Each structure stands twice: as C-alpha cells, then as structure tokens.
Structure 1
Amino acid sequence: MKTLALSLLILLAAVFAVAFAFEDAVPWLRFVRAAAEGGMVGALADWFAVTALFRHPLKLPIPHTAIIPRRKDEIGASLGEFVETNFLSAEVVRDKLVSVDVAAVAGSWLAQPPNAERVTAEVAGAFRGVIAMLDDEDMLSLLDSLARTHLIEPLWGPPLGGVLRRVVASGAHRDAVDLVIDRLELWIVKNPDAFARVASGRLPKWMPSFAGRLVDDTLHREVLRFVREVRDDPGHRLRASIDDYLTSLADRLGEDSETIAKLEAAKARAFDDPQVRELSARVWDAARTALLDALADETGALRIGIASIVADLGRRLATDAVLGAKVNAWLTDAASHLVETYRHDIAGIITDTVHRWDAEETTRKIELMVGRDLQFIRINGTVVGSIAGVAIVAVATLVLGR
C-alpha cells in the first residue's frame, strides 16, 4: 500500500512536469497541471500526517510528530481507562447477562452426552495434572502440619465432653447401646462353651463332671436372661448406670484436668507413633494412585459417574425454570461483584502491558495493524487534492475569465 501511494505521487509529479512544460501551447493542460499539483499537495500532506503518527518525517524532530512512540505510556493508560469505564462496569455486565439466559444455554450444551464427556475429560485431566505435580513428601508434611495445627494441638477433652453431654441428653446413644446388647446376646447364644472356662474350669478336680456342666449351664442361662432383661427393659438399672457413666465421663472430659491430661497424652502417643505415620503414608500413596487410575480410565465408573452428573445437571438447568433463574441471578451478581471490585486491576493489565512494550516495537506492530488503512488516507488525499486543484482553477477561470 505504501508502494501504491508513492507510485501515485510519482505519477502526478511526472504529469505535472509534462503539463507545466506544454500548458502555454495547449491551454487545457493547465487543468491537468492543477489536478496534478493539487494531488501532489494532498499526497504530501497526508504522507506527513500518517508518518507523524509513527515517527519523525524525514527524521526531522518536528513538534507533534512521532506521536505513538512518544506517548506510548499515555496511550496505554488512556486505553485502560477507556476499557474500564465503558466495558468493565457492573451495569454493562449485568445488562448483557440479563439479556442472555446463561443457565439454559449452558444447560442445553451440557445435557448433550458428547459435551458432558468433554467437560468430564477436561476436569479429569486438570485434577490428574494437579495430583501428579504434588510431591509425596511435601504433601505429607503439609497434611501433618495442618493436622497438628487444627487437630492435634487443640484440646480434645472439652469439645468431646460437650458433644457427649448433648448425645446423652438427647438419648441418641441408646441405639448404640441396643446394638451392643443385641450383638452380645447373639454371641452368648452361639458360644455357651465359653462359660466353661469361667465356671467349671475353675472348680476343684474332685468335683463330678455333671456338677461342672450344671454350673456352666446355669451361668449361661442367667447371663443370657440378664442380657435379655436389659434388652427388653428401657428403664433397666444397667441402662441407667450406662447413662450415669457417660454423663460423668462427659463432665470429667470437660472439667477434670487429670482426665483431660490423660486424653491428651494418649492422643499424642497415637499421632507420634511411627506406625501411624507409616500407615498415613501408605494410605496417601494408595489413594493417590487409585484416584489417578480412576481419572485416567475413560470407561471407569468414576468418569462415567461424573459425566452422568454433568449431563443431569445440564438437563435440569435447561428445563427447570426456577433453578435456571436462581443460577442466572447468582451468575449476574457474582460477575457484577467481580467486575466492580477488580475492574481497575483488570484495566491495569492493559496499562502495565503497554508500558512494558518497547516503543519502536510497539510502533511497528501498530503500523502493521492499521497501516493499510492509513495508506488509503494518502491515496484519498491524492484524489481529493487533484479534484480540489481542478475545482480551484475552474472557479478562478469562471470568475476571472482567464
């Protein structure tokens, strides 16, 4: 385009030279000379204007030239401010999101199985990348630090005592007591021989065997009867004793310093046990490997389940108007808040980026971007100048009669 604009200027210069030399012999050539003269003036003026944007014309330090390299940072700041004011405003974002049913559009897209599988694959790939980057030692150290800060260092006694007190007060522990009693009854029924070691096994050798069997059977029946009484009687004294013990334990955990100290010591021994730390490392390694394998298996239950959930969510978003309205309102509020809060920081990216650019490189990029259209300005200036030159000579001829 530069070559085309320059060629027109050279052509007009040649036409001007010929017309200027022969206009006395051929009077109408003065109109040609005027057109060429005006075209050259227009071409040179617009060349100066276009060149002045990017550099000093003819490398002369003429004022108000080389505007882009000289005012690069100001242009970047103005561009950032323009974007912040006209695009990054809560009103603009809200109006745009209100006009688009984002939930329905996204839901319809997600409801299609290929799209749901694509989202699942992207999510799985992201998780696998994150998990693969985690160093085992660093991860275990982090988990250990978090566990000690939030789990081990705080006292367990008072919180456990409070929880146990509320459990006993609400009677929620009674189901657990019933379960224990049921299992105990079943064990007693199935293991009558176990009482022989407790009763007949301790009798003198000279006692007859039938006496031992009688003692064993009697002990077995009495124990079984007692357990069944406890099972069938909600107000049994053993149940009351269990309630009293749990209440007392809750009080000791919350207020007795000796009980609290014993619990803390047991907790410290358990967490500092090398076997526990080794078990934690094995659990983490196994969980990590299993999760990576599950995420990598496209036909595995995990990937299929996630894709099914995504597709189901998409169908609900596309068909449930109430849910869609809630999601749209939430997205609109969230986007408006983010834009309103971080609009200046987002626009600052433009300003900072332009500021880091090299002035010469920036000028070259902008010129390559818009230079083609700017060369049309030179061409148009050449044409307009030619028309203006002819018009001026024509008016002068009509007015002055020459």
Structure 2
Amino acid sequence: MLADPALRTEPLDDLKYIPLGADPKTYLSLGLNLRERFESNDATGFGTRNTPAANYLISRLETHADLRLGPKIQLFAQLESAFAPGKDRLTPVDQNRLDLEQAFAAYVTPVEGGVLKLRLGRQEFGFDLQRFVAVRDGPNVRQAFDAAWADYETGLWRVISFYSQPVQNRNLRLFDDYSTGHLTYGGVRLERQQIGPGDLSAYYSQFHQDGARFLTVQGNERRDILDVRYAGKTDGWDWDLEAMGQSGHIRNQSIQAWAFGNIVGYSWPQTFWSPRLGLQFDGASGDGNPHDGRLETFNPLFPNGYYVTLAGYTGYVNFIHLKPSVTLHPTPAVTVLAAAGLQWRQTTADAVYTQPNIPVAGTAGKGGSYTGTYGQFRVDWRATSHISTALEAVHFAVGDPIRRAGGHDSDYVGAEIKYGW
C-alpha cells in the first residue's frame, strides 16, 4: 500500500516503506511499539505471601525491521526492552532489559491451488482467543517460541504444523533469553470456515517439560493435548466455545485433566451506545485426590494474561468461573466494559491458583469451594491511529479458603498508553 508515494502522508511514512530496487515488493519496513502501564495492586497473591501493596510502572519498547525480498521471502527481526520501575519483586515476565524477541525467515508460495507458508526461527504465535496458547501481551514480557512453522491454506481450509522450544526469559545480562529441549511444544492444527454460522478448529499437540513441579508430584511432564473450538456471529449473537483435554504422565503418575471456555453475547448495534450483553463460563480441573496415582491438575500452557482480568488474581487451574458483563460504545473509538465474576474451585482437594498457575499457599484441601467474587470496570479509547489508552479496575472479595490461608480482599488498578508506528 505504501509503495504508492501519494499514500505516504504521515511523518516517518518513508521509513515504513524503503524501496530496495525496481520491484515494488522488495523493500524494508521499520516499526516501533511502546507501551507504558501504571499498576497498583494492594494484595499480590491476595496478601498470603506477605507482599506489601505495590505501585509501579511496567514499560515495554519493541522495535522491528521487516525485509521483503519479492513476494515470497520475508526476513523479520524484533528487539524488546522491558522494565518495571518501582516493582520490588520481579518475575520473569516483568523485566527483560534488552533481548531478541523475534528473528525469523518466512517463505510463501502457491501450491496446488492454495498457499503454503513456512516460517523458521524465533517467533510469536497464539491460537483463537489465546486462552491456552498466547503471545502473553498482558504482562510486560511477551512469549516467543524458537519454532518451525508450516501453514497451508486452500479455500475454506487451513492446516498448520509446528514444533517449538518456548523461549525462557533470564534477564541476567543482555541477549540471554534461551530455549532448550527440556521444554518443547508442537502439534498439528486443522481449521474450517463456514461450518454453519461459525468456524471450527481442532488441534492435537504435545507439551514436554522436564523438572515440572506440582503440589503433589514433580518430575518430567508429558502431556498429549486435544483442543476443539467453534466460534461465530449471526443475527446479533456471538459465541466462542472451546474445550481442551489433556492426558499423559509425570513421574509415576498418569495425567487426566480438562478445561473449557465459553463466551456468548448478544449485541444491539443500532441502539444507543451499541450495547452488548455477555456471559462467560469457564472451568478447569484440579487434582481431586492427591494419593490416587493420577494428576488431574490442568496445565494452562501459555495463557493469555488478560482473559479473566489484568489483575492476575485468577489462574486457569482448578476453577469454575461465571462472568456476566455489559459492553457499551459511547463513540466508535471508546469501549466501556462492566462485569462481575463469581469463582469456585472445581475440587477442594486442590489449591486456589493465581495467574498463570501459582498455588495460593494453605488453600489445598482446606475451606469450601467458593473462591470469591470480583467486579471489573474497563475503558478503552483509541485516541488516534497510533495511540490507544486503557483503564482497568478490579476489586476481588475473597472466599473462605483464601481468608483461612491469611488472604484478604484485593484491589487492582491499571492505566496504560500504547503507541504503535
């Protein structure tokens, strides 16, 4: 598009398209993304880990270069620099001073009436709503994979095959992120559009992690995973339904775990402020008996940090979650969400978990199933084509098992601004 000089109307547009010869499809494109978010959290882990109230900034800068050598070859590199000023207790997803976020080569070619896409190197990918396989955009450091990816599209069908070693963030020095054969993830995915009023997808994958730790067992984790999703829109209705089953083994125990996620909504686009009423219903298994030689605790894999809320009070493990919501659009650029969530444990034998899969100490086998209730309020504003802002507030009123473990009600506020060029 920007190959036409008449369309380069904004400052720095010439850097988005730098021609490298007579072929207009051979060019270099430069880009930058900046995100600044202030977070206030008065009770990380519901206050059970003796953590004081925290007020801090998370800052992420990404810069990239995208080289196209004709219509078939792409070379892409992206650097990431992430800091968390004011945060006393840093986790691997909080800070990464400077590292290689992506660096891959891609090849695209027509094959038998379809299009074959190959990609090799460090890259990001996510599936669907990114409940279980995500780029992890909610926290400060995103999730990348050292991977080989093959994608074939023909008509209404798409087939994907991939093998990866997920990148692990170290932050001891510059450019020290790494991947290893001790943590791998790969599989095959099939997609079909227009199955009735929606699209259907399914994938089989394998997750291998050496030295995994759970409440009742530790060892080399091997999971076989089957996931099915159906999503679509029609006559004001929208839905996204997904279910995942996991089997395998860890140490001397078999694995049998499951999860599901359902979001259904109805919109009135021609009504004042275009309201949408939504209902979210999610669940994930916990380990019902720590002594039966079977691990039933669900592994959320690479979850989306903001699927429930940005506060991180809820992990996609051993929980049942019901969330009615209302979304309004006062202007085309502004979205307002108000929601209330109710949560229970799937089994009281297992712990309450916070994002992504951290057990709250002292909750396993103690207290009832009711975990708590939260309220969420969020406003998103797309100020310009390059700048967007968001404000989110969450109050979580804890249930009996968390209170017995020394936890208390929790409040979170996050305010962010994003710039993309």
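Readers should treat all values here as calculations from the given coordinates under stated rules, not as data from a laboratory. Small disclaimer: the values here were computed from a predicted structure and weren't measured. Cβ atoms are built from the backbone, for glycine too; each structure is taken alone.
Tell me which of 1, 2 gives 5.4 when you compute distance in nm of label points 7 Å out along Cα→Cβ at positions 144 and 368. Checking each candidate, the match is 1.
Here FRET efficiency 1/(1 + (r/R0)^6) of positions 64 and 184 (r between Cβ atoms, R0 = 35 Å, to 0.05) was derived from just one of the structures 1, 2, and that gives 0.85; the source is 2.
From which structure (1, 2) was distance in nm of label points 7 Å out along Cα→Cβ at positions 336 and 392 calculated, if the value obtained is 5.9? For distance in nm of label points 7 Å out along Cα→Cβ at positions 336 and 392, the value 5.9 is produced by structure 1. Structures 1, 2 were shown, and relative contact order in percent (Cα under 8 Å, 6 or more apart) at 42 was computed from 1.
Of structures 1, 2, the largest value of FRET efficiency 1/(1 + (r/R0)^6) of positions 88 and 104 (r between Cβ atoms, R0 = 35 Å, to 0.05) belongs to 1. Suppose you compute helix-only ellipticity at 222 nm (-39500 (n - 2.57) for each DSSP H run of 4 or more, over all residues; to 500) for every structure in 1, 2: which one lands on -500? This figure was derived from 2. Where does the value 0.80 come from, among 1, 2, when FRET efficiency 1/(1 + (r/R0)^6) of positions 120 and 328 (r between Cβ atoms, R0 = 30 Å, to 0.05) is the thing being computed? The read-out comes from structure 1.
For which of the structures 1, 2 does the calculation of semi-axes √(5λ) of the Cα gyration tensor in Å return 35, 26, 24? That value comes from structure 2.
A value of -0.87, -0.88, -0.91, -0.95 for log10 I(q)/I(0) by the Debye sum over Cα atoms at q = 0.16, 0.17, 0.18, 0.19 Å⁻¹, for residues 80-175 alone, calculated from one of 1, 2, originates in structure 1.
For which of 1, 2 does distance in nm of label points 7 Å out along Cα→Cβ at positions 56 and 376, calculated from the coordinates, equal 3.2? Going label by label, the one that fits is 1.
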